Structure I
Amino acid sequence: MLHISDNPQTTAELHPNGQTRIKSAATLIGVHHQTLRRWWKADKFPKPIDINGILLFRNADLLAWLEHQHSASEV
């Protein structure tokens, strides 16, 4: 069963085993969706997976990236 997060407002709303659409992930992070596209093409952000022609981010990848950004900002 797919757990697709359409409009998560916080990381607490992300199911760890689910997926999130590109625009929703961009809104959650606070950037434009095209910024995410540039970042993943430059290997600065997790790449989405293609499920039946829809690009989705694994929530576990998003949560890990956010945690890494948080810990890097504390240094």
Structure II
Amino acid sequence: MRIIVTEHAKKRLKDIRQENISLTDIIEAAQKIPGYIPTATRFRGFFSQHGRMFDIVAKDIPTGRLVITIIGK
């Protein structure tokens, strides 16, 4: 499945709250979500390669899975 990360989500990676979360971490997390996501939904409890916990908000669109934002813990 194709993972599309919004510019908003990429911009949030530069914030201190999302420190140590990479684009690769986000893509891997989005690929792990099973099934179809018809509406924007928050998925909790992912870990970056550096051990930082984060949530993602994603939904499925015709061209793939859209990651709308990232919330670092």
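Every number here is computed from the coordinates shown, using simple stated rules; none is lab data. Given the structure is predicted, the values throughout are model-derived calculations rather than measurements.
Key figures
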| read-out | value |
| --- | --- |
| Relative contact order in percent (Cα under 8 Å, 6 or more apart) - structure with the largest value, from I, II | II |
| Answer label among I, II for the case where Kirkwood radius over Cα pairs in Å, calculated from the coordinates, equals 12.5 | I |
| Of the structures I, II, the one that -6000 was derived from, the read-out being helix-only ellipticity at 222 nm (-39500 (n - 2.57) for each DSSP H run of 4 or more, over all residues; to 500) | II |
